[in-house]
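Read-outs: derived from the displayed coordinates by stated rules, not from any lab. Quantities reported herein were computed from a predicted structural model and do not represent experimental measurements. Cβ atoms are built from the backbone, for glycine too; each structure is taken alone.
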Structure 1
Amino acid sequence: MAHAVNGPGIVKEKPTSGRFVRIDRGYMVPYAVKIPGTDAAFWMEPIPAGQFKMGSPASEAGRDDIEGPQVSYTVNAFWMARHEVTQGQFRHYMKMYSVFKNFKYKKYTAVKDENDVTEVDAVSAPTVIYEPEFIFEYGEHVDMPIITVTLYAAKQYSKWMSLITESEFRLPTEAEWEYACRAGTTTAYHFGNDPKQLGDYAWFAENSYDAGWRKVGLKKPNPWGLYDMYGNVAEWTHDHCVNYSTADFMRNAAQNWARTDKIDPRTVRGGSWEFAAEKCRSASRLPSDHDAWRDYDPELPQSPWWLCSDPARGVGLRLMRPLRPMSPLQRQEFWESTNDDTRYDVTDRIKEGRGAIGRVSKELMKAIQADDIAKERESK
């Protein structure tokens, strides 16, 4: 008996061209996600189920001790976004702040309790970013990756995207990220061990340190169709950034990830435009440090949505979509903060008007689009 599948991207007949992944009820294929109520869209690529060893061997050049010991994982099939989340896509989520404050949308957005920042069909939204002229020094093009987002903001964005599309998205676990990055390879990079080839696949210190981040998708993809897995901006995962456990068992990438209720250190993957080649390998890990990465933020409490100090200008996110629907517990883990201080900060900011919370849905996005069209007609 076939199990329920979370959303689109499945066809019954074997495709005659392009990438696809065989599953029990058909074939997973690449597909486009249109953000409801907007002109924005992005592509998802199918990632096959399989097994791999996460981390790097002791002999790998540039290896850091925190990349070991290597551990074995089994990975369920899923979809991964072809590109990092862009500024253009993220701005539609940021727009929710003004939407939640607008009385005309209250029938769509009203929540039961504004102090409950984990309400099942609600998301929080930030005010505009602090000092954008510094944060976006290297560009604000809609096709450039969003930067300086906290892990909390990245999780809320994935929840927002899930609720408005009625298809479940989340950030990848660290094992899912590395598995997708490696694309079946065991070398330091998905193209081999020679860092001299990295410039064909990535924006990193050698070719972009003075120019910053670039538009997504300008370099070559990995074998599974994913762009900018190295460089450009590093990408959030859920895991606690500690040495891998030596316990001898086969782990599942979606279930056996390193949980913690601490805000730091969480694992950021892939390296960024300001990192050297050895920090952009498949196994490279960057531990988060929210205090240091928000040092430039003079407000108290400091923003739970935005970071503002380097290397945060090289930190973004990429969405994945599991094949099977998530359980209520998984939705809670993958969409909400597990850190008490973060939840308190979000509540305080909302009370002070420096953030907002509201319910979101496809219907809300359609209403926003209708209002935008009406305003455009009136202005002509």
Structure 2
Amino acid sequence: MNQDDLSLAYLPMAHVAERMVGSLLKLGCGAKTAFAESMDDMGFNMREVGPTFHFGTPRVFEKFHAKVNTTVDDATFFQKNIYIAALALGQREMDSRLNGGIFPLHQKMALKIMDWLVLRKVRDLLGGEVKLVLSGAAPISSEILRWLQSVGLNVVEAYGMTESSALITANRPWENRLGSVGKAIPKTEMKTAGDGEVLTRGPHVSQGYYRNEVETQKTIDENGWLHTGDMGKIDEDGFLWITDRKKDILITAAGKNVAPQNIENLMKTSKYVSQFMVFGDRRKYLVGLLTLDEDEVTKYARDRQLIYSDLKELSQLLEINDLISSEVLRMNGKLASYETVKMFRILEEELSQDDDEVTPTLKVKRNVIEKRYGHLIEEMYGVKR
């Protein structure tokens, strides 16, 4: 980044990622910042100012992906097919670029034409000027990452936490392994413990929790290693792959270890699903709670002339339950049998930050949801409460 760059700030300024990427990084290099009027207005604001750099949370990109898919669904037969062809060319270019392969000249020329006809219009939804996209603060689906790359958005994923001054690892535009969160930043150390927990040590690790020595000692050991609470593996080239939160790993009644994040990210690639939470620790099978993407489900209902008064009533319609059933069944086909979601319940309202159900970066607070909707979870296991 340099003084010619511009980005849009939309997270709370006290959030560590926004503080580092939205404030300190730009103060260091002289880049400019525009402030979104609200989360709801962010898309409009991006088209207004045309940022060259964008830091986003996965939920932002999931909604962007869903919006484009809806537009394609409403397109003519010719428009749909030219989009599919353009995306296929973009995927081939991405694969050759990221894997060091050769992208033939005739395909380069075809991609230029398709980019002018189709893909640049997709990028225009983010302002049309974005050169680099950074995803962080929560896990993102590899399917979404590949789609962003295929439409010409150079997206890299980074990983860290507040206790590590925001950053532990990052992919680089010139060294980007999709699905991983990159290599350790300079002058830091990283390793995994015997159980797979990711540990890091260096000047980026905080001194501890303010006036809380007990929690500090639990998190930062006597050798200075920060215990992140995340499970992962480091490949032979030094790239870190996060599998899940240590406390979130489910062990089924059959003894299978299940990483719910992977399943949840897959389910959220459905344009009708906003949030998805998987449960099933010590149980015979997995179940899910989900919220609907209001825009997409409302459009589905309107096209089929369903009668309802509000989202609460719409979410309980048999037709909507059938729709989600077909989506869950489709996603289950991509999972191992013990990872499939056997039953689900649709929540009547979107999860709210005001109700302490999600964080400012829209990460679900699993323990809050499990406690608040425990009766629905038990109901799916045939237990009355």
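Taking -6500 as the value of helix-only ellipticity at 222 nm (-39500 (n - 2.57) for each DSSP H run of 4 or more, over all residues; to 500) derived from one of the structures shown (1, 2), identify that structure. It would help to have the intermediate numbers written out before the result.
Working: 1: -6500; 2: -10000.
Attributed to the structure labelled 1.
On mean count of other Cβ atoms within 10 Å over residues 25-32, which of the structures labelled 1, 2 is highest?
Numbers: 1: 16.8; 2: 13.6.
Comparing 1, 2, the top value of mean count of other Cβ atoms within 10 Å over residues 25-32 belongs to 1.
Out of 1, 2, which structure matches 6.0 when distance in nm of label points 7 Å out along Cα→Cβ at positions 105 and 281 is calculated?
Numbers: 1: 4.6; 2: 6.0.
Going through each structure in turn, the value belongs to 2.
If distance in nm of label points 7 Å out along Cα→Cβ at positions 33 and 249 is calculated from each of 1, 2, which structure is the one that comes out at 3.8? Before the final figure, lay out the partial values.
Working: 1: 3.1; 2: 3.8.
Answer for the origin of the read-out: 2.
11 is what came out when relative contact order in percent (Cα under 8 Å, 6 or more apart) was calculated for one structure; which of 1, 2 is it?
The value was obtained from structure 2.
Can you say which of 1, 2 returns 29, 13, 12 when semi-axes √(5λ) of the Cα gyration tensor in Å, for residues 137-216 alone is computed? Mind dumping the intermediate values first?
Values: 1: 27, 21, 10; 2: 29, 13, 12.
Going through each structure in turn, the value belongs to 2.
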